[in-house]
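Chemist: Structures given as structure tokens follow.
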Structure I
Amino acid sequence: MENKIKVLEKVISEKYAKFYELSKNILVSEMNECDNEIQSLVSIIVDIKNKSKIPELSTFNFRELRKSKGLTIEEVKLKTGILDSVISNIENNIVEKPSYNNIKLLLDLYFENES
């Protein structure tokens, strides 16, 4: 993930250099286009950084959350596409660092219709 961010930051630096060159010639439409590209790249970096921030997993009892929704592991598997063994490992805290996507899928399922 850090490599992706470094690559994006390098591209942003190049875009800023291009923006500066465009500003010398007062090419406004090209400057606006370049600025939009820079903002998009910055947004991507923010998204990547935000996705790496997972709440402290010990605050969630995934088994209790599943049971409170009246779901079996098999039903969770069917609704999320997560392997039953992975669900079980998450519930038993066997996985030290579960994937962000799996945790998000589980929390979205367990907390749907609560917002």
Structure II
Amino acid sequence: MINALAGRGISTMPEAGRAIIQDQMAIGGEALPWSDRRAFAELMLSWEMRSYRAALSLSGPVTFDRGVPDVLGYLRLSNLPIPSHVNNASRIFRYHRRVFIAPPLAADLRDRRRAEAIF
């Protein structure tokens, strides 16, 4: 969906998680959701804050695949404590009040199942 929006000229910001996983696997890093969830969350937070700042320089609406609040949700779902700096970031980096949530696509489910089978 993000690619389709970008193809129509709408500015978009990609998902942090997939890129972080690819980068960490390429370098033999441990900041992966199946190795070190806390480190993975910190990298996602940095990525999302950078994406937010980059979007400020764009004109028109920008669609984010994920955002700073998703890091907070990830920590909650992972039963990890939420550090105060993550709470601070979710208060500072604010998005539009209207959001849309799309159901998972079949390709996303296949990717998730493949990752779960490997790890």
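Chemist: A value of -18000 was computed for helix-only ellipticity at 222 nm (-39500 (n - 2.57) for each DSSP H run of 4 or more, over all residues; to 500); which of I, II is the source structure?
Modeler: II
Chemist: Please state which of the structures I, II yields 25 when relative contact order in percent (Cα under 8 Å, 6 or more apart) is computed from it.
Modeler: II
Chemist: Consider the structures I, II: one of them gives 1.10 for Cα Rg over 2.2 N^0.38 Å as calculated from the coordinates. Say which.
Modeler: Source structure: II.
Chemist: Comparing mean count of other Cβ atoms within 10 Å over residues 16-23 across I, II, which structure shows the greatest value?
Modeler: Max of mean count of other Cβ atoms within 10 Å over residues 16-23: II.
Chemist: I've got another one for you. Kindly point out which one of I, II the value 2.0 was derived from, the read-out being distance in nm of label points 7 Å out along Cα→Cβ at positions 24 and 64.
Modeler: Value 2.0 for distance in nm of label points 7 Å out along Cα→Cβ at positions 24 and 64 corresponds to II out of I, II.
Chemist: Here's a follow-up. Any idea which of I, II comes out highest on volume of the Cα convex hull per residue in Å³, for residues 8-47 alone?
Modeler: Once volume of the Cα convex hull per residue in Å³, for residues 8-47 alone is tallied for I, II, the winner is II.
Rule-based calculations on the coordinates, nothing more; no lab input. Quantities reported herein were computed from a predicted structural model and do not represent experimental measurements. Cβ atoms are built from the backbone, for glycine too; each structure is taken alone.
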